[in-house]
Structure I
Amino acid sequence: MQHVYVEPVPKGRWGPIDGYIVEFKDGTKVTEETYRSEMLAVSEIKLRGYVPLLAKVRITDKAVTEHWQAVEESLPQD
């Protein structure tokens, strides 16, 4: 399965997060939708058959593996 990146928007800036977008490594968007939460983005992407990677830092760089964390197989349902 192909990895995709769940990134906070606006990209490249500090400050509040307006939502999350999902992109391939080359920056192409998987969908045009901006998701209101990481969990919504992860759920949608898993349904499409991709492996989501979540940002661990606010300003991300896809070339730096330390900026990304793979999502566990199942999300907590507490």
Structure II
Amino acid sequence: MPAGVSWPRYIRMFGASVLAMFAGAQVVHQYYLPDLSIPEVPPKPGELQTELHGYKAREEAAAALQKLKEEQSLD
């Protein structure tokens, strides 16, 4: 009995924790939308630029929505 609990309970808790970990990783990947492509030639030192594509897209959408609201309020 690991940790003072029965084996079935231990296995259920382990399974629940693994599922929660996988679900959390999936949520993070859906939010940040990482670039998972592998370049053919590795970049030179200092040449690699990283961006949060998902964050950038949401920021642009919010800016466009704000601009649209401003235009509607002026009319």
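Taking log10 I(q)/I(0) by the Debye sum over Cα atoms at q = 0.11, 0.12, 0.20, 0.24 Å⁻¹ from the coordinates of each of I, II, which one would give -0.63, -0.69, -0.95, -1.08? The structure behind it is II.
Computing distance in nm of label points 7 Å out along Cα→Cβ at positions 3 and 59 across structures I, II gives 4.0 for structure II. For the read-out helix-only ellipticity at 222 nm (-39500 (n - 2.57) for each DSSP H run of 4 or more, over all residues; to 500), a value of -4000 was computed from one structure; give its label from I, II. Checking each candidate, the match is I.
Read-outs: derived from the displayed coordinates by stated rules, not from any lab. The model shown is predicted, which means the values in this text are computed figures rather than measured ones. Cβ atoms are built from the backbone, for glycine too; each structure is taken alone.
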